[in-house]
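K.L.:
Please find the structures below.
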Structure 1
Amino acid sequence: MSERIDRQALDQLFFDARTHNEWQDRPVPDALLQELYDTFRWAPTSANCSPARIVFVKSPEAKEKLLPALIEGNVEKTRAAPVTAIIAYDLDFPEYLPRLFPHTDARSWFEGNEPLIESTAFRNGSLQGAYLILAARALGLDCGPMSGFDPEKVNEAFFAGTRIRANFLCNLGYGRPEALFPRGPRFDFDDVCRIE
């Protein structure tokens, strides 16, 4: 049985966590990125399909490949971020189901059904991207998730010749709290939820 985590953990993951746009000049070690993956990979996906594919863009050369795909407002904050994660999903994920979900022939569920493949990959890859953000926060990193880019340019630059497709981007590093915008409001429970 799981136990409720304490308020400090909830603050770090949700209540005090913010989307960062400006970054300290402080590197993120490769070992921490490995630990990040080793943390979020255990979170659930349907039939353990695990379609997310991540490129951690760190080098100046890789940044120069990525920057032309961004809208103007995302260029400088991405250039300054120690790491930008490209969260993508693999449309060939059914090929790995015999390894990842060996209890039954799950690969057969997807044969010849491209709409099911696409919706499953996108949904579960998005879940894994959200898990990445929570794991990054749990490990002491700040996050700046973004849309605002041309996915086809990202696919061409980083995933050419594959069935991997970019979903969203997330800058990672150590943010500058003094540069944060005021916190935006959120809906109340009764605005968006109901219990039946």
Structure 2
Amino acid sequence: MIGLLLAAGGGRRMGNRPKALLPYRGRPMVEHALTVLRAGGCPRVRVVLGAAADEILGVARLGDAEVVLNPAWETGMGSSLRVGLAGLTANAALIGLVDTPGVTPEAVSRVLASGAPLAAASYAGERGHPVLIASRFFAEASAGAVGDAGARALLRAHAGELRLVECGDVASPEDVDTPEQLARLHSPQAREEPSE
């Protein structure tokens, strides 16, 4: 089992501020996402970087995480998934996104405990992240990962095997795409939430 953290985007709607570097609880958001994957049960984590990779490596504490670079990050999340899955030796990968700080270790551990070859956190019945993919699906996931689609084609094609794991009581699926969403993240109400 490995955690696969997609953190290569350039943050166009964020004014070209890479989301991996956005501040969250006093540190870059990529650190928070990495901590969540580890605390949820992923001892190994591979982080896919792209935009501002050198700056991220200079300021973020990634510990022993394996870092791979996506030179085609501008083409969308699909290329990051392909890079992340390439040459991966693990029986499954749990895919997390750097810009979903409301995902918690509890959500990660629930998805990991599903026992299904394909599983995803759901929020009020709607599929979200993280997503678990067994190794037998890696090639198909890579083939279908184009533009910003990520694993969407794979999950549609195998909807009958996909297990949705409700996580709405322990996590939030909202991503941070705009300065307004980032500001809400740093509102007093958000700061009152307990840390992991």
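All of the numbers you see were taken from the coordinates with simple rules; none came from a lab. Remember, it's a predicted structure, so these values are computed and weren't measured experimentally. Cβ atoms are built from the backbone, for glycine too; each structure is taken alone.
K.L.:
Which structure, out of 1, 2, was relative contact order in percent (Cα under 8 Å, 6 or more apart) calculated from, if the result is 24? List each step's numbers first, then the result.
P.N.:
Details: 1: 34; 2: 24.
Clearly, the read-out refers to 2.
K.L.:
Work out the source of 2.3 here, i.e. which of 1, 2 gives that when distance in nm of label points 7 Å out along Cα→Cβ at positions 12 and 28 is computed.
P.N.:
On the way: 1: 1.6; 2: 2.3.
Answer by label: 2.
K.L.:
For distance in nm of label points 7 Å out along Cα→Cβ at positions 44 and 60, which of 1, 2 scores largest? Walk me through the numbers on the way to the answer.
P.N.:
Values: 1: 4.7; 2: 2.0.
Structure 1 gives the largest value of distance in nm of label points 7 Å out along Cα→Cβ at positions 44 and 60 among 1, 2.
K.L.:
Follow-up question, since we're still on this one. If you rank structures 1, 2 by Kirkwood radius over Cα pairs in Å, which sits at the top with the largest value?
P.N.:
Numbers: 1: 18.3; 2: 16.5.
Greatest value across 1, 2: structure 1.
K.L.:
Still on this structure: Using the calculated result -10500 for helix-only ellipticity at 222 nm (-39500 (n - 2.57) for each DSSP H run of 4 or more, over all residues; to 500), pick out the matching structure from 1, 2.
P.N.:
Values: 1: -10500; 2: -8000.
Considering all the candidates, the number was obtained from 1.
K.L.:
Upon calculation of distance in nm of label points 7 Å out along Cα→Cβ at positions 116 and 148 from the atomic coordinates, which of the structures 1, 2 produces 2.5? Let's see the in-between values first.
P.N.:
Values: 1: 3.9; 2: 2.5.
Working through the options, I get structure 2.
K.L.:
Turning to a different aspect of this structure: Given structures 1, 2, which gives the highest value for distance in nm of label points 7 Å out along Cα→Cβ at positions 52 and 172? Numbers along the way, then the final one.
P.N.:
Details: 1: 0.9; 2: 2.2.
Biggest value here belongs to 2.
K.L.:
Consider the structures 1, 2: one of them gives 3.1 for distance in nm of label points 7 Å out along Cα→Cβ at positions 4 and 36 as calculated from the coordinates. Say which. Mind dumping the intermediate values first?
P.N.:
Values: 1: 3.1; 2: 1.8.
Derived from 1, not from the others.
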